Structure I
Amino acid sequence: MKVKWFSILLVVMMLVIAIVPGVGAAPSLQDPAVPDKIVVSKFGTTSIGSGGGSPGSGTLGPIATEIQKPKRLGSNPLRSDPGVGAAIPLGAGSGSSATTGKKAKSNPEVNFSFEGLNHRDSRLAFGGNQFSGEPADQGLCVGNGYILETVNSALQVYTANNGTPASAVLSLNEFYGFPPAIDRTNGTFGPFTFDISCHYDPDSRRWFHLAVDLDQDPETGDFNGKNYLDLAVSTGSDPRGSWNIYRIPGVNDGTEGTPDHNCAGGPCFADFPHIGVDKNGVYITTNEFPLFEDGFNGAQVYAISKQALANGANSIDVYLFDTAQPAWQVRAGEPGFTLWPALSAGKQFSTDAGGSNYFVSSNAVFDDATGDSQEIIVWALSNTSSLNSASPSLQLTHTIVPSLRYAVPPSSVQKTGPFPLGECLNDTSGSVGGVNCGMALFGLPPQNVSIGPIDTSDSRVLGANYANGKLWAVLATAAEVAGQQRAGVGWFILDASVSDSGVSASIRKQGILAVAGESLAYPTVGVTTSGRGVIGFTRVGESLFPSYGYASIDDKIGAGPVHMIREGQSTQDGFTEYPPIGGNRPRWGDYGAAAVDGKNVYIAGQYIEQPPCTLEEYIDTGFTCFGFRSSLANWSTRVTKLTP
């Protein structure tokens, strides 16, 4: 598995790590099929408002306090070199040949599209007291006339009818009531907050925003081992109003009321959190790793009463399922990995078995030989109506569904163009006041870096919906198109149901979406209550800068043709591209986002809006390339409303 990095700060921080000893005894599981309970008190309140933090000056800080450190310090736990896996034959074009000639229910129409938050917005939020970070990640939620977009590490509200900003840009730390991740006036550190998602629930008329934070020592910035799932819940239907905040500990080391999962080196880390909501509950899934050592524990599922959250309870009961436990493993010795919660379209919640919420996962990353699989795993958390009782009786079950073959995708080649940050590192001309650019910005002598391919993740599930009585899911996969290995989109439409004996599922339709000469990276999916949907993704290739596109999906034809929303304007030129300052894995996307509002689907993902910019222009514009970037990164996001 490619472990994702949200590439980061302070090289010196990696040298000395203070491990906080655990306090108190770990709760014990009397029954291995019963979840643990964690009691969490309300942390505080917040609001977005129509204002927000003032932008910073954009001045680059010292490199040690500018680039963010890896989210976790252990190395790759599952696959040290995922490669591509075996080639998957696929002709140029899209979809499954079994549906050729059939007419889709609809051809999605773009209502409007706009550049959302970009790296510069995130870096300059909170008065500039932010780190430079990539990838963006992506969260998007829509309802009650508003769009809320959230990225690493900022958010903003827009109107849903045309995308006009309805709030200023707010940093995640401001939103959650934390001090800055780095206070550039005094050099102190607050929580490092990232990995975001959100959802508007029309049933409760509440907005839910989720992030994870790693606590940093205020004086040194070292990780102290503590990490939390930060869940914010609005008190009304306007996202700009007040929210309640709950911090759910992710350490799972026996402290703070958590069970002890025996993570190597001490605390566990709740990575890659995502959120699901049904009639009765709110569900958070994570991938659990040791924070300070190598390894992978397994996916975690946290279940919380939606009623308690909507009512702003002073304390909430959180029920935790650990898929590393034998009762919930996929098969003996194989824990779950990236259980993506299936968000319901509108109020179409499953009422099976006392109320059920579905999750979808894949398992190709566990195959070290070829990195491929022909299985999709469908999970259900059932009897969720019991979450409103004093003693909930929840059941987590899964079924393994035979599927088409998918595999870990290759990296994506991008079109060659100006790459001013890289050219700055290579500069020998003394172009900044008689000093070469790399020395002026980073204290580095001339380097020899070049543009490389961008990361396309692994084969984990990256989006799931429950709509029109079916499950819809997408993942990234390798595909052979016109004799070349490319990144494509695996899509699945499943029938699923839950009974007292557990969940059952079968594939109604499936296929691989791919295009000759391009890669389709980081797909997301949104489907309306009538079963009409949209898949969004980054489009990139040898003749195409990172762009944003889409395709339709329905249960009649499957995936439709690939369309362009906004063509990228230049190369990905972020610090993770270059080993001297950020590493050798050019980061991208990590995941996109989709939201459904009535008959409309909104999608968001990453591309490059910055126009071509030479090294001279980069320097002359104060390292901003005409105000489109910061000195260290140039990613943008695209938000689009479509009617399928």
Structure II
Amino acid sequence: MQIDLQNPANSKVFLLFLVLGFLLYGNTLGHEFALDDAIVVTDNEFTKKGFSGIWDQLSNDQFVGFYGQKKDLVSGGRYRPLSMVVFNIQYGLFGKSAFIGHLTNVLFYILNGFLLFLVLNRLLVSYAFKHRWISFSLLASLLWFFHPIHTEVVANIKGLDEIMAFGFDLVVMLFLLKFLDSKKVQYLLLLALCYFLALLSKENAITWMAIFPLAVFLFSKHSLKKAILPLITLLGVAFIWFWIRYQVVGGGISDVADNLMNDPFIEATISDKYATILLTLGKYIQLLVFPHPLTYDYYPKHIPIVGWNNPLVILSVVTYIFLCVMAVKGLLAKKLYSFVILIFLIPLSIASNLLFPIGAFMNERFVYVSSIGIAIVIAYYLLQIGTKTSKNTRTTFNVLLLLILSLYSVKTISRNLVWKNNLTLSTSDANISVNGAKSNVMAGGILSEEAVKLTDPAAKKAMLEQSIFYLNRALRIYPEYIDALILMGNAQFDFTQEPRNAIPYYQKIISINPYHVNTWQNIFIVLEQSKDVDYRIQTYETLLRYNPSEDRLYLNLGRAYGKEKNDLSNALKYFEKGISIAPNNHDLLTNLGTVYGLQQDYVKAIKVLEKAILIQPTIAKTYIDLGLSYFYAGQQELAKQTFDKAAELDNTLNRSQFPV
């Protein structure tokens, strides 16, 4: 197959999509990285290697470059290396450039629109409505191209995986039809290669194993029997891809999530789970017909858990039963409406939560391909009006088409503005998904980060108040949301500079996960800034109940009792307990040595300080403490040697201040 741009009709159509693509999505070119772009680009260590990281992308689960290790976050893992390789190439050539990422998405989207036109032009040849200036295939492709529900895919750089998979699937369809016409082996090889690339772009390309024979059966002059060879070839490619994927990320479908944000149905009964799934499937139809409001946050609890007595669930069930019946009926009669229904249902099936958990209720990107169905329906009925001979009907067609495309354009362009960066996206969608914990916690966290950068106290306070507002909302939705709790603790401390306002949120996290590293770090940073030693002691002793193996608790308790309370007995107790847990903790050893020295137990002091030096042999103060212990223990020569070593390590020391 050749995309003949020398053909005047094709070249004009391509130019049309090129112009319209930049009119619709040109305003994304100045946008920053947002949302999942951190996972695939900005915080992905493999991507940041540029060309040298390409093999890492090909040989690992998609999340490894972000987390630094394989994590079972989603059922079946994620293996989408082709878009990741593109990000590596972009990084290698241009560095961390959001402009290049957005430009690539827009260009690939333009190509998607044009390829869809070429495919529909082949498939819908028997539906050649005689309109003066637009064909059925072009109108359907344009309606798909303008649909606002695609903004999540195009405006988010990470969406390249979806765009690339769809593009390669469309090329496979063209090669398949060309092979059936010509029987040339070159087209068989090309369709196999392109399908392999589609699968490497995103796993949902596997659903096209049902769409390819469907298209041949409904629209091609060739029988399915004649398509057996290319279809078996595609099936073989799918098996090869699956084997490679299994070697890299493993296989199987399992419930790997252990919290509400990764498994939205974790609190639901089996009955309510499937009722809610049907509710979301109905929501997809609503968004395709009336794409408003749009949001990236369809996470808990933007979509409520519902039962089978919910009217919308009943309506969704009836609608899908009707669609399935009509699809089967139309398939037997080779009707266009069967293809419309199945091109909606088949790609959506893999993201429906019916086959396996996807970690979210729904997302707009999941109907990127499925939206072809609604585009064909609208185009069909518009042309039913527009091809009539009456002047009034032609005017009605023009008005309706202009109205639909204008509304789509306004919605698309305005929605793109929201995707400018994480701040605009999160604060906008937090006010759409009012009950969505994800957008609210993201808004609160980013506002808190931005507030810290401000130098104007009033502006800083106002932004922190906004942050706390969104984080409070997130915690009302999901009280055990660890991300919200840690961000709230941070925001409360930044807002009041009072540890007492932050610690309860950190303590809540430790009660859920006693080994949450970032929370422990924040606890020690914040709590050590409190001047109330009794409050610090009380808090540390309370925290010991959650994690008695956290050695820094013993260190800070010992310091508080020893340095501030002058209570050497309790200081000694906590330092010794800490050493029993972490025998190689340098700070515990040196502090314990100091207490032994103050108690004139120089033998024990020497023992622990010598061990401390073995662990960290370059700290002058440890040598000074050890030298003093040697001196008071009567070991003058060792004391002198140790003081000399301290002076060697720190040339600012005055050697004459030492006793020997």
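Read-outs throughout are calculated quantities, based only on the coordinates presented, and are distinct from any laboratory measurement. Predicted, not measured: the structure shown is a model, and the values here were computed from it. Cβ atoms are built from the backbone, for glycine too; each structure is taken alone.
Taking distance in nm of label points 7 Å out along Cα→Cβ at positions 442 and 570 as the quantity of interest, name the structure among I, II where it is greatest.
By distance in nm of label points 7 Å out along Cα→Cβ at positions 442 and 570, the leading structure of I, II is II.
Computing FRET efficiency 1/(1 + (r/R0)^6) of positions 258 and 474 (r between Cβ atoms, R0 = 30 Å, to 0.05) for each of I, II, which one ends up highest?
Largest one: structure II.
Output the label of whichever structure in I, II has the greatest value of volume of the Cα convex hull per residue in Å³, for residues 210-481 alone.
I
With percent of Cα pairs over 34 Å apart derived from the coordinates and found to be 38, which of I, II does the value describe?
I
For which of I, II does relative contact order in percent (Cα under 8 Å, 6 or more apart), calculated from the coordinates, equal 16?
Derived from the structure labelled I.
Consider the structures I, II: one of them gives -21500 for helix-only ellipticity at 222 nm (-39500 (n - 2.57) for each DSSP H run of 4 or more, over all residues; to 500) as calculated from the coordinates. Say which.
Of the options listed, only II reproduces it.
When mean count of other Cβ atoms within 10 Å over residues 314-321 is compared over structures I, II, which one is greatest?
Sorting by mean count of other Cβ atoms within 10 Å over residues 314-321 in descending order puts I first.
Ranked on FRET efficiency 1/(1 + (r/R0)^6) of positions 194 and 306 (r between Cβ atoms, R0 = 30 Å, to 0.05), which label among I, II comes first with the largest value?
Structure I gives the largest value of FRET efficiency 1/(1 + (r/R0)^6) of positions 194 and 306 (r between Cβ atoms, R0 = 30 Å, to 0.05) among I, II.
Looking at distance in nm of label points 7 Å out along Cα→Cβ at positions 170 and 458, point out which structure of I, II has the largest value.
Of structures I, II, the maximum of distance in nm of label points 7 Å out along Cα→Cβ at positions 170 and 458 occurs in II.
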